[in-house]
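Have a look at these structures, which come just after this line.
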Structure 1
Amino acid sequence: MTLRNQDKKSRLSLFAKHAAKYYAVGASGVLVNLGLLYYLTEYVGLWYFLSYTLAISVSITSNFVLNKFWTFTDSIDSQRIIVMYVKFVSVSMLGMAVQLGSIYVLVESLTVYYMLAALISICIAGAINFIINRRWTFGVKF
């Protein structure tokens, strides 16, 4: 194997490692997100859309902390934490818009149960967020 092929394989391996950890963190975020959504909607009595907005906001911060200190800890550029957090939140706002738009259409137009609609919207936004956050927020070069 040439050095070039070895370097390419190493970068691909790092990408796979980051993706696995990112989605593990994302799974914890899904639990936070869906748990809060259900609690705020069913027990507090908030409209599902408001509950989902609050739930996404909480999961954004928990996901940032886990990604910063676990997922990308071995690859992060020397950025200040606040700069990374602002970038992460910025990307997450894009994901939040995708999630909120998706859940609204699924529930209001297609009459999908709000919890299932939330799960579907999380899957759609998750892939977009990973690619952008890996490169821009955490500065991982590929």
Structure 2
Amino acid sequence: MKRRSETKLRRFTTILFTVTAIIALVGLADATYLMVQALTGETLVCGGSADCSRVLGSPYARVAGVPVAAFGCLAYFTAFAFATFAGFGYRRARTLLSITVAAMFLVTLWLLYVQAFLLHAFCRYCLFSAALVFLLAALLVLTPRSN
């Protein structure tokens, strides 16, 4: 009986890491779109909202000349890789995934603060990314620890 519950727990954990990897891929697509827009200087199509351009054209949208979206691409790809490895049972990958998502969560909180209190404007793509990061964090909290 115990072995059966361990197998179910392992399967459930694998499914959660798979969902985490898929969400990271969606975030990677969002960040890649924003990065390409930033690097090419194209105007974003954001449902007729001028706020996107205001947020993405602000001084906060770049760090040392590099678009914040490029860091987002790196973070989402890293989360995807670690979630994939964790899904295959690599224990260190779970720890590294937790560290990566925690860093993403903190940066997201900062960027939400910037949008709300410094720029008084919100970018829909940025809010979508924030929702994805919150979802990644929630999934990691819900994922049971295996022995």
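Quick note: the coordinates plus some simple rules give every number you see, no bench work behind them. Keep in mind that what you see is a predicted model, and the values were worked out from it rather than measured. Cβ atoms are built from the backbone, for glycine too; each structure is taken alone.
To which of 1, 2 does the computed value 20.1 (mean count of other Cβ atoms within 10 Å over residues 81-88) belong? Among 1, 2, the structure yielding 20.1 for mean count of other Cβ atoms within 10 Å over residues 81-88 is 2. Calculating relative contact order in percent (Cα under 8 Å, 6 or more apart) for structures 1, 2 picks out 2 as the one with the greatest value.
The value 46 for percent of Cα pairs over 16 Å apart, for residues 73-120 alone was derived from one model only; which of 1, 2 is it? Source structure: 2.
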